[in-house]
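I've put the structures underneath this note.
What follows is calculated from the coordinates using simple rules that are stated; it is not laboratory data. Fair warning: this is a prediction, and the values are worked out from it, not measured in the lab. Cβ atoms are built from the backbone, for glycine too; each structure is taken alone.
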Structure I
Amino acid sequence: MSSGAVDEAETGLRARLVDVGVELVAQEGAQALTLREIARRAGVSHGAPRRYFPTHLELLSTIARRGFADLAERASAAVGDGSGSAREQLAALAGAYLEFARDSRGMYELMFRHDLLESGHLGLRDTSLPLFGGLVELVGAARPDADARLVAGALWANLHGVAQLWNWGSLQLATGVQDFAPLLRAVLDAHLGSGE
C-alpha cells in the first residue's frame, strides 16, 4: 500500500471515529462518549482511537467542534443576508440557538463543558468565539447605548439558562407554555428593551 493510501486510510478512520462520536452523543448523550464505546461502534480495537486522539479530551473536543460548526451554520442561516433589523436578527439567532439546544441535547451539553472550552484543544475556541462575536455585533447595533459585550454576555447566559431549563422540562412546568417563543420574546425585551 502506498503512503498516500495509508494517509487516506488513517484520515478516514480518524473521521469515522469522530462521526461515530457525533452519532453516539446524539443518541445517548455526552456521558456515553468513552473511547472504548466509540472504538467498539467504529469496529476497531479499543486502543485504536489513541493513535489519532492521544487523550479522551482531544476526541471530545473534536466532536464538540462539529457541534459548534453545526450551530454556526444554523445561526448564519437564521440571520440570513443581514437585511433585517438588529433585533430581528437577534431574535432569529436566539431562536436558532434554542432550537439547536432542544434538538441536539447531547451535543449541546458536550459543547459547553468547561473542561473542553478551557482546554483550547484543536481550535475549539476558534470555532466557538465567532458565534459570540456575532452576538456582540448585533447587540451593539440594537443597543448602541450599552456595553455590547456585557449585554451580549448576559443575553447569552439567559438563553443558555432557558435552554437548560427547557430541556429539563422545568420552564414548561413553571410557566405553562409549551413553546419557547414567548420566553424568547421576554428575554429579548429584558436585554434590549421592549420590541420595535
Structure II
Amino acid sequence: MNDTGGLRERLVDVGVDLVAREGAQALTLREIARRAGVSHGAPRRWFPTHLDLLSTIARRGFEELARRVAAVGDDGTARARIAALGRVYLEFALGDRGMYELMFRHDLLESGRLGLRDTSLPLFGRFVELVAQVRPDVDPRLVAGALWANLHGIAQLWSWGSLQLATASADFKPLLDAALDAHLGPEER
C-alpha cells in the first residue's frame, strides 16, 4: 500500500465517529479497522499500539474543546469568563460524551509520550489564571483543580441522569452557578 497518511487519517476519523456513536468502550483496533475497510493488522502500520491510536483520537477531542474555549474570548470579568468556560466545558462534555470520556481516561492514553498534556493543560492553565484574578487570597491551582473536578462531577452525574433527578432541574446552569459560588465565593450583584 502506498498510502502516506490517508489511511492514518481515515483510521482516526473512523475512531472519532465510533466514539461519538458508541463510546470509548467500542474503540478496539479490530472494530476501527473493520469500519475503515482494512485488515485488522493495518492500523499497526500507523499506530504501533492501541494506546497510540486512542491517544490520537483523544487529541481530536482536545483540539475541538480548545477551539470552543478559544471562542469564549476575553470580554467581561474574570468570574464571567470562568462561568463561560465552565458552560462551554459542560456543553462539550454532555454533547460528545464518548469523546469526553476518552479524553480524561488517562489510564487508556499515552498522554505524556504523545503530547496530550500539551493540549489539555492550557485549558486548566486558563482556569488557574482566571481564578487567581478572582481569588488572589488562595492557591489558584488548588481552587482551579477543585472547580475542574466539580465540573467533571457535574458532567458525569448529569450524563447519567442523577443530577436531574436529585435537583429536579432540566438545566445544568444552576449547578454551574452553585459550583462557582462554592469555589469563588458568591458573585457580587
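Descriptive notes on the structure:
- Among candidates I, II, the computation of mean count of other Cβ atoms within 10 Å over residues 51-58 that gave 15.2 used structure I.
- Taking distance in nm of label points 7 Å out along Cα→Cβ at positions 11 and 163 as the criterion, the highest value among I, II goes to II.
- Value -24500, calculated as helix-only ellipticity at 222 nm (-39500 (n - 2.57) for each DSSP H run of 4 or more, over all residues; to 500), assigned to which of I, II: I
- Identity of the structure behind 2.0 (criterion: distance in nm of label points 7 Å out along Cα→Cβ at positions 91 and 139, calculated), options I, II: I
- Computed 19.9 for mean count of other Cβ atoms within 10 Å over residues 19-26 - originating structure among I, II: I
- Once Cα Rg over 2.2 N^0.38 Å, for residues 67-170 alone is computed for every structure in I, II, the highest value turns out to be that of II.
- Entry that produces 18.2 once mean count of other Cβ atoms within 10 Å over residues 59-66 is calculated, selected from I, II: II
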